[in-house]
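Peer 1: Please find the structures below.
Where a number appears in this text, it was derived from the coordinates with a stated rule and is not lab data. The model shown is predicted, which means the values in this text are computed figures rather than measured ones. Cβ atoms are built from the backbone, for glycine too; each structure is taken alone.
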Structure 1
Amino acid sequence: MNDHVIPLSIPFLGEAERRYIQQCLDENYISHVGPLVPRFEQEFAKLIGSQQCVSLINGTAALHLALKLAGVTSGDLVFVPALTFIAPVNAITYCGAEPFFLDTDPQTLAISPDQLSDILDGQCERRNDGSCIHLPTGRRIGAVVVVHLYGFAADIENLCALCDTWDLPLIEDAAEAVGCTIAGKHLGTFGAFGCFSFNGNKALTTGGGGMLTASDSRQCEHARHLATQAKSHPELYIHDEIGYNYRMSNLHAAIGLGQ
């Protein structure tokens, strides 16, 4: 038996990464305050064809903020594929919600639109206030998380159509699908939110990091605020809501720019 392991992705770090890291050290910008962070965000947004992106410490942080901004709250159910890394499941529980696992489509390795449609039509009801209620439990469906595994694209167009019909926010976990497209449109830009990972085993790496994009650029601004401890003043310690320490450092952005 051959015990040779084929890794998901092997990082390549070259002269460009070294040059940007040296710039951070020379300029003494090593935290999230630094010129390379917004530059990396702009370059990544340009790469995927998005208006705006927010760099974060990892892909899990992106999923957590996406769920919060989508309005997922305690007691909700969130549809998520049974075949996935643990990150989206953990992010759902961070919000006090519960994962509702769906079977995997063998053709796409993602959520099956047919099963999602069957559950929505057979077990859910749309209320006058716009909420989608799971009748067997009486709980609200907060969102649908679609995971694009190993660069394979989910049937995202049909899944988006279903979510639009039921007025459910669709969150794309494109952690393993950076650069993958359908008809020229990048995965992670179809739904209400797109979440990316730049871990060391990803095709584009920052050593550790993530990115969030949204169809509504105002949500990106809110995400940036939440990721910076919801600090409402640049110098004073005034916070206007519960925030998180989720911002990417200038050093990590340096590696991302080099990539």
Structure 2
Amino acid sequence: MKLEFIGTGNALDTEMSNCSYFVRGSCNLLVDCGFDTTRRLFEHGHVLDNLDAVYFTHMHGDHTFGFPFLILALERLGRRSPLPVLGQPGTKDFLLSLLRMAYPSVLDRLGFELKFIETTDACSIGGMELSFAKTVHSRSNYAVRIVSGESVIGISGDGALSEESKKLFSDCQLLIHDACTLEEPYQTHESALNVAEYASESCPDLDTLACVHLLELERATKKHSFLALAEGRHFSVIVPEPGDSWGAE
């Protein structure tokens, strides 16, 4: 399984874009779609007609407001195959309201089905196994664990670790986690130190911890300290940028 970091920043980051990931395994899955994600996908050379499904961790704008642009792009590219769109209950109404507000006529001429799957139970899409756990966040957020072949990836979306998400991530090889700050958690976001200490104790198979959603000042002044969290641990720590990748197809 290969994962490309489309964006790794918080809502107001002018350089790193919104957190979003393109996962290639038994199918091609986009995780989250913020307001600049579709443009970033084109910049990175993605041919969007190979997109098999989209998963939304939660409904905050920096994770969802790009949905209308994604659908507009797929419509213009002439997509015909159904597009599964996965998320927790309420995802369908929220996303359709965004689409109607942004491009009211697109639904009338759409040449493919938007196949909404609202669930927090484990499911399979294109041979890729997905399971979920709620994190601690200001809006209901479900982290996702993705299994394809022998690869296991965990993506937190937003929020602090919960007992459920700690169990979900325990066998991951790559863990992408909200780490707004280095040491002290910020609002309902997590700190890199807390995630690293959890992973040291509970994730024996972890190869890489990717810290994302950093506050701009933290990234500008403490990036070296984030990377130094790997010292004495069994995994590497990265602060990825758009265009970086992990794994192999």
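Peer 1: From which structure (1, 2) was P(r) over Cα pairs in 10 Å bins from 0, in percent, for residues 46-173 alone calculated, if the value obtained is 12, 40, 34, 13, 1?
Peer 2: The structure behind it is 2.
Peer 1: Can you say which of 1, 2 returns 3.9 when distance in nm of label points 7 Å out along Cα→Cβ at positions 126 and 198 is computed?
Peer 2: 1
Peer 1: Quick check: 27 is what I get for relative contact order in percent (Cα under 8 Å, 6 or more apart), calculated from one of 1, 2. Which structure matches?
Peer 2: Matching structure: 1.
Peer 1: Quick check: -0.25, -0.50 is what I get for log10 I(q)/I(0) by the Debye sum over Cα atoms at q = 0.07, 0.10 Å⁻¹, calculated from one of 1, 2. Which structure matches?
Peer 2: Considering all the candidates, the number was obtained from 1.
Peer 1: Which of 1, 2 yields 14.5 for mean count of other Cβ atoms within 10 Å over residues 14-21, as computed?
Peer 2: Source structure for this number: 1.
Peer 1: Same structure, new question: A value of 18.0 was derived for mean count of other Cβ atoms within 10 Å over residues 30-37; which structure in 1, 2 was it taken from?
Peer 2: Of the options listed, only 1 reproduces it.
Peer 1: Out of 1, 2, choose the structure whose coordinates give distance in nm of label points 7 Å out along Cα→Cβ at positions 6 and 22 equal to 0.8 when calculated.
Peer 2: Clearly, the read-out refers to 2.
Peer 1: Hey, helix-only ellipticity at 222 nm (-39500 (n - 2.57) for each DSSP H run of 4 or more, over all residues; to 500) derived from one of 1, 2 reads -7500; which structure?
Peer 2: Going label by label, the one that fits is 2.
Peer 1: Ranked on distance in nm of label points 7 Å out along Cα→Cβ at positions 158 and 230, which label among 1, 2 comes first with the largest value?
Peer 2: When distance in nm of label points 7 Å out along Cα→Cβ at positions 158 and 230 is computed for each of 1, 2, structure 1 gives the biggest number.
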